[in-house]
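Peer 1: In structure tokens below, several structures.
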Structure 1
Amino acid sequence: MKILGYDEVDWQQALELNLIGFDWYLTPDLVKNILKADKRVPKGFAIYAVEKGSVLGQVGVLVDKIQTTNGEEKLGYLWCIVTRPNEVKKGVATLLIEEAHARLKAENARYSFLGTQKSLIAHNLFRKLGYFDLISYNTGFKACSEIKSGSREVDFNPICDEKMIAAIFSQYSQNLLGFVHRPKNFVSIRKAWGWMPLDLIGLFLKNNNMAGYVLGINEGGIVKIRELCCPNSQDISGCISALERELKPKHILFHFISRKSIICCLENRGFRFINPTYSTYMIKDLKEKQKISDIQRSFGIESNKFQMTSIDYY
């Protein structure tokens, strides 16, 4: 079995894999756009297992940074891990993941990170390969009521200003741990990947000062928020009101929030959170020195300092 890069395999077979696993229409043009926008992705794009001309499986790899109590560390993402259904339990995924680990170690990455569901066969495979459940995925929702006209605590401006979004996130993430290191073109990167549509992007203003931003989707009367960022958590309620007033959604949905203090703010605003769910984020110490409790502590999960939203995941 050969290990090849995207340019070395039949792109139509690679597309088939991504349709099977993720309903993701991965074309050569999309790959080109991703490589142009996201400089963390290697030139080979992804790793493929090939036998007798058949593309049997795929794993994507990229190296990023994560902030821990021990300082900045390199972290590798494993994304879009998939094998053909008739190749399951034949060692294809194991071969690909072990190749990914070797490449991450060559880049001096300390950790390998991925997302999956506990209900999948793959979850047990990841555990056998040294992964632990780091944090469970959660989701929060509320039904919206009509906002009466009157004084406006916060205003919403539907504009995509990447420089301002980056500045707000930098202010918010000071003294936090986790996924706090982002490229300046982070929003453009997320758009380039294509599988996470972002048609709701805007800034919040309070007394003519920036109060935060939102990244998400507005469809069918439901506002699906990937990230709502407010340096001052007391502004969260006003930002929710601004969205309700301007967009008039029937429901608002949050996709994963890592910090308990933010969840509490939203619960006080009427949101109902589901946790745990079947989805989970998993971690492996590539140096095999830390227990999961040590990793969770160094990431600040229990101390309310671990920063991650669903937009950080690949």
Structure 2
Amino acid sequence: MNAYGLVAASVALALCASNPAHAEEKAGAEGGLRLGGYSSASVIFHPGHGDEAALDELSLFVSWDDNARWRLFSEIELEQPFTWREGESSNLQANIDIERLYGEYSFSSLLNVRLGRFLTPVGRWNQIHAAPLVWTTSRPLATQRLFPLNLDGVMLHGAVALDPAGWSGHTLEYSAYVEAVRDMENDRGEPEFERARGARLVLTGEADIGISFAQFEEDLADHPRYRLLGLDFVTGRNGWEASGEVYRRFDGGDAGHGGYLQGVVPLGGQWSALARFESMQDRAGDSTERWLVGAAWKPSGDSIVKLEYVTGDEEKQFSPKGFMASYAILF
């Protein structure tokens, strides 16, 4: 089967798995048990060497709440259950990853306590997380290689409206967290971190502006301990959107930095054009820059088709280049 046929088959599998319903962000107001999830399929045409295609993930959300104080949530992901690379045999072996598994008690909108495994509240992209909710097939490198993506621990979070202070339509959100148990799995070739703790503040309104602080160790021979500072924003109107994130790590000096700037322009007919520039430098000084141009079609609020071309520095295992296309859907 060629790459075109395979991506068509992958998309069909994703569609068969889907019946558009509600993900975590779409939970109803009645309480009780809810099921949802998402799936995505993609194809990459690399410049000068073999192409590849995959059913990238099949994630299941299971949540419960009593419509008052208690809430339970889990996200179990089947990673790349089907992959194909030119010149190699197809692979039907998948990894099962627990992305999120936590319980939460709400004292008020100002104070909620979460215990378990959750997405690290650093920046925007890491918390948006699901393929149907982001504009591109590729993920900015700085959002996946400079800090831990998940934690097993405790988080406090909440929000306060700033209307009484004269900031009508603005809200201040906060989160503070500490890792309690080290993550024992790393099946995606990502950097391994431990002993993480940190906090995040977000001012929401016409533009959302966030600042993240974190401290953690990397699982290397010398166990470097980093302090991280991050800034992020997103603003949009009438289909236009601008967003970005920037990070810098410190360990007595520059221990890695990076970020991205992304813009989206509406074209009509549920189509949007987009462009992104990103860069990242690791602790050893190895730097990567990438440029992306593309388009996305949203036939509904639950699904998205993405087309993009990525170029820049030399292609690396964690930094693919070339033409990419994908389909993602919430169910």
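Peer 1: For structures 1, 2, calculate distance in nm of label points 7 Å out along Cα→Cβ at positions 82 and 106 and state which one comes out highest.
Peer 2: 2
Peer 1: helix-only ellipticity at 222 nm (-39500 (n - 2.57) for each DSSP H run of 4 or more, over all residues; to 500) computed as -1500: which structure among 1, 2? The partial results should precede the final answer.
Peer 2: Values: 1: -9000; 2: -1500.
So the calculation was done on 2.
Peer 1: Of the structures labelled 1, 2, which one yields 22 when relative contact order in percent (Cα under 8 Å, 6 or more apart) is computed from its coordinates?
Peer 2: Structure of origin is 1.
Peer 1: Looking just at mean count of other Cβ atoms within 10 Å over residues 34-41, which of the labels 1, 2 belongs to the structure with the highest value?
Peer 2: Sorting by mean count of other Cβ atoms within 10 Å over residues 34-41 in descending order puts 2 first.
Peer 1: Of the structures labelled 1, 2, which one yields 0.20 when FRET efficiency 1/(1 + (r/R0)^6) of positions 58 and 178 (r between Cβ atoms, R0 = 25 Å, to 0.05) is computed from its coordinates?
Peer 2: 2
Only the coordinates and a few stated rules stand behind these numbers; no lab work does. Small disclaimer: the values here were computed from a predicted structure and weren't measured. Cβ atoms are built from the backbone, for glycine too; each structure is taken alone.
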